[in-house]
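Dropping the structures in below, format is structure tokens.
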Structure I
Amino acid sequence: MFKTVNSGLVYIINDGDVEILINKIFQKYGYDFSDYSYTSFKRRVDRVIINYRILSFKNLLNKVLTDQVFFNTFLEEITVNVTEMFRDPDFYKTLRDNVIPDLAKNPIIRIWHAGCSSGEEVYSMAILLKEAGVLEKSLLYATDINQQVLESAKSAKFPIDNMQGYNQNYLNSGGLNSLSNYYTVNSGKAIFNDEFRNRMVFSPHNLGIDQSFNEFNLILCRNVLIYFNRNLQDRVVKLFSNSLSKQGYLALGLKESIDFTSSKKDFELFSKASKIWKKI
């Protein structure tokens, strides 16, 4: 089946082809998208098809399985790497005012950013910890399924053109300085200070199949679960519950919830507005 896009024909993927595509990707690369939201997955595959003007499923499958550059682009589209520093400033204000002071009581603070994308929110957290005076006793673990965006996150470099908006988010979250205090500028990039990078560990992790790897005081997985079906959401929240210390915190995206998961009983709601739960 085809449709016309900008005076050209493109292929429309059908349900059977989606299933084949998911299976082939798992066999070749080990990425399992079988429990992703079908509607979201198909919509993003359609976007790739339109952008590359692909005219058949055979052509799509061949490019996915034999063209590594194309597959990297495909993976980035499917895994939705949209983020920014201090995204949802009120959320970060809640962390600043109500969560970090509690975490500061621990001798070591371990934080896991699951699905960290290109890292903007990891560096946002590091800045909060510095301003609370606890960065030096904190470890931030940042994971993602996409190795390419992890490499970007490790670099600590972000487009300088984004900094004005990020600085406004930072100030709205209760920032104590100017964001520019924490980075230098070179070749159009804001390069964040080594004191932040030195407290971070970046590693690939697949929420669909990988296990817990440490005990954490705070886990953040914001705007990831909305792309999973109910089975995978349940699996991931159970993973988070098993990975949290007693009285540890779980933070999700503003449109996400644990209400329909089997691990709901493990938590109490800490902040309804900021979608933060505390393990009981």
Structure II
Amino acid sequence: MLDISVVVPVYNEERSLVELHDQICRVCEKNRLSFEVIYVDDCSTDRSFDILSSIHKKDRRAKIIQFRKNFGKSEALAAGFSVAAGAMIVTMDGDLQDDPLEIPNLIKKLEEGYDLVSGWKRKRKDPITKKIPSWLWNRAASMLTGVKIHDFNCGLKIYRREVVEVLHIYGELHRYIPALAYWEGFRVSEIVVNHRPRKYGKSKYGVSRYVKGILDLITVLFLSRYTKRPLHVFGFIGLCSSLIGSGITLYLIILRIAKKTYLSNRPLLFIGVLLLILGIQFISIGLLGEMITRSIVKGQHYSIRRRLGV
């Protein structure tokens, strides 16, 4: 088994790839690590795949996966994890902002007894318009997930092999890998890493990433607590709604019998009936979720066009 597999999601990074591969190789060779570098081309529209093919021809340690369409970073990581042969897996972005010189530091921290070590870009080389929203989002994510790290979305991470074998990453869940690993019982830590200014190109993410991040945080919180027991969350809401609706309806029935008050002009009657109906619907949704949970089969969410060396 190799010492490490380096997984690099790639999307339109043609100018960075040769330099990045040379840096990774120099670091691993200097530290006498047996390694492979798995590049996952997320259907780039520039010459990224051609350059990666050229790298593979010169160095068989470079292995390439090309997607048929743009599936996103989570699927790219999942594809890389599925073929990685290393005892440890390092992930980094393909834009040269993550520094390969940090790989030995990540390994050293992992060997202290952790299962996943995430990078912390404490001195982040990005504009203030990205720093402030990122800081707020990371604080909220740390508080809500219970994982005490500063930078959830840093691309530079290292995992023990058993971590990537357990995690099921899809959609936009790559932002919450430390939380997903922590909830599976793995030991998570972080170290400060060097973050370099962007040398080529521009960021692939806009303002929408923050909206998606909030929605994904809700998804992760739900999945971590209720994936295998959806009735607990929907049933609780439904039960509360039904009890309130039943209480209102019972109160109005007593008024009708005791005081012979007409209820046709009482808005409270409609509220009570509405809450009863909503309660039944939420409980039904919970039961349907339970049935789906029993039958769901996890599989890959991406389609591969070509493989080189894999």
Structure III
Amino acid sequence: MSAPDNSPAYGVRWTLFLWPAVVISAVLLLFPQGLFIWNSFHEDVGAGRIDDAFTLANYISILTDSFYLRSFWLTFYLALGAALIGLVFAFPTAYWLARMRSRWISHLIVLLLISLFVTIIIKIMGITVILSQQGMINGPLLWLGIIDKPLHMLSNRVGVLIGLIQYTLPLLVMMLFSVIQTIPRSLEDAAEVHGATRLSMFWRVLLPMAKLGVIASTFIAFNLGMGAFTSAILLGGGRVLTLPILIQEKVMLDIEYGFGATLSTALLLVVFLLNVVAATFLMRGSRAATRGAAP
């Protein structure tokens, strides 16, 4: 048998065309982040200027000021809450789509993809209409007499949480859809044949096999929530001071580039460390499971 021909088509190594995009992306990513990190070690002296002296004063201010610590906590639990609530809704939807046997499945996937490309401003305007005092939620509840006065769901944390869920939900569904598609339907059928209930099949067959994909998808949604600005500023009405809001105020309004860079670097560092810790535990758990399954 002859060896396979690995020569590039038409004498061209097509992978070489990837390098310009990689280099440009790296420059656009690394240079601004490096500049932010550098500026974070310099204090502001006013009028958009920073001191030349290298200092940790900005970081000390963040770590010793309860206002910024509360903002970190607020950003964290809103992002985590949105990711977990989104997961509760996304997993059944993704499972239904992955197991659906219909010619409409492709149309539903296309609609889901289209929702990903709709600009966040338009989505938030729709949410504002729904959550308003006479919107699609308060209106029927008032008309039925279930509530005496409209529920306050805008310009507070509830509105921001709903906005973050709406922002990350389509992406969660798509990622989980691809995860569930890799799990053979025959395994579920075999479990049911051997007497497993649907709930037992979910906990002992489907969820363990989809665990890594579920955790990775949830962390991606969490990362997006940690850096979300538009949902927080429009649905929070300037009252929900998450970290991206504070960064925007420091850079654009107060013109304190050094402190704004410190907040940005701290946010980047926190998200990075959380992902590293989670990835480490996942890798250890995966290796332990592999060793336990080995004969």
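What follows draws every value from the coordinates through simple rules; no lab data is involved. Not measured: the values here are computed from a predicted model. Cβ atoms are built from the backbone, for glycine too; each structure is taken alone.
In this comparison of I, II, III, the computed figure 3.6 for distance in nm of label points 7 Å out along Cα→Cβ at positions 32 and 272 is attributed to I.
Taking -16000 as the value of helix-only ellipticity at 222 nm (-39500 (n - 2.57) for each DSSP H run of 4 or more, over all residues; to 500) derived from one of the structures shown (I, II, III), identify that structure. Mind dumping the intermediate values first?
Values: I: -11500; II: -16000; III: -22500.
It traces back to II.
Name the one structure among I, II, III that relative contact order in percent (Cα under 8 Å, 6 or more apart) of 28 was derived from. Derived from the structure labelled III.
Computing Rg/Rh (Cα atoms, Kirkwood Rh) across structures I, II, III gives 1.14 for structure II.
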